[in-house]
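Some structures are shown below for you to check.
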Structure I
Amino acid sequence: MIAFENFTPLTGLTGGALIGLSAALFLALNGRIAGISGAFSTVLMPSVDARPKRWFILGLILAAPLWLLTMGTPTIVVEQPMWIVVLAGLIVGYFTRLGSGCTSGHGVCGLSRLSMRSLVATICFMAAGMFMVALTRHAMTLIA
């Protein structure tokens, strides 16, 4: 059964448009792809071209407090223990670097440039995500 209580097409459309606009502006102003994993790793290991990426990461970090000030606290329910959430984040980070990019780098920027490598990467991480949701939401409940 599909739950429609969280169906917010206007919010999704606005968010998607802003992501596309930020990726296009980052490319136009810096001549670089706006991949978050690449930007974050550059900030951790500074190089000559790290300054625009620092602003990019700062914008990502400041978006949450700006949302809280303007829209209030969202209702988010995390049903997993915090150690699983942290472990999942570390695993995603590792494989993001292994795959030379993340959803923003491959899925947004790479696909818009018609990159075959980004198409394969996007198919792989979407399939892996769908598999894990099916496993954790459906298969694990059958076992328990």
Structure II
Amino acid sequence: MQEIMQFVSRHPILCLAWVVLLGAVLFMTFKGFASKVKVITRGEATRLINKEDAVVVDLRQRDDFRKGHIAGSLNLLANDIKANNVGELDKHKSKPVIVVDGSGMQAQEPANALIKAGFEQVFVLKEGIAGWSGENLPLVRGK
């Protein structure tokens, strides 16, 4: 114990940084558990699409969407979702909704907006379209 106290007294900035990082990791972990939006893998997404008729919402720009998207997905921009302008998606509130972006990093906030708009089951695809195409899963071009 005395050695720990010596280390702390000699390296206060390093110890403070360690405590802050530990707090951030714990905060993000508990936030993920408490969130109604769950991050799912490509296998879970495939199961939801095939077995439970999930609706896929692609958040990418129209040009990126046309270059390749998951079959049957709807192209909505994050700003439209935040403004509650979901159009055709509104009739699918009781179905599972999988929110997809390019890398899986920007989908959480629009997914939370869908939960607030009354959608019952909202998921985010881990690693987005990049992960989907990286596993050589099918993409549809055009539209």
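Just so it is clear, none of the values below were taken in a lab; they were calculated from the coordinates. Bear in mind that the values here come from a model prediction, so they are computed numbers and not experimental data. Cβ atoms are built from the backbone, for glycine too; each structure is taken alone.
Given that helix-only ellipticity at 222 nm (-39500 (n - 2.57) for each DSSP H run of 4 or more, over all residues; to 500), derived from a single structure, equals -14000, which label among I, II identifies that structure?
Comparing all candidates, it corresponds to II.
Have a look at I, II and say which one yields 0.05 for FRET efficiency 1/(1 + (r/R0)^6) of positions 22 and 94 (r between Cβ atoms, R0 = 25 Å, to 0.05), as calculated.
Structure II accounts for this read-out.
Identify the structure, out of I, II, from whose coordinates distance in nm of label points 7 Å out along Cα→Cβ at positions 86 and 126 was calculated to give 2.5.
Among I, II, the structure yielding 2.5 for distance in nm of label points 7 Å out along Cα→Cβ at positions 86 and 126 is II.
Assign the value 19.8, 68, calculated as Rg and Dmax of the Cα atoms in Å, to the correct structure from I, II.
Derived from II, not from the others.
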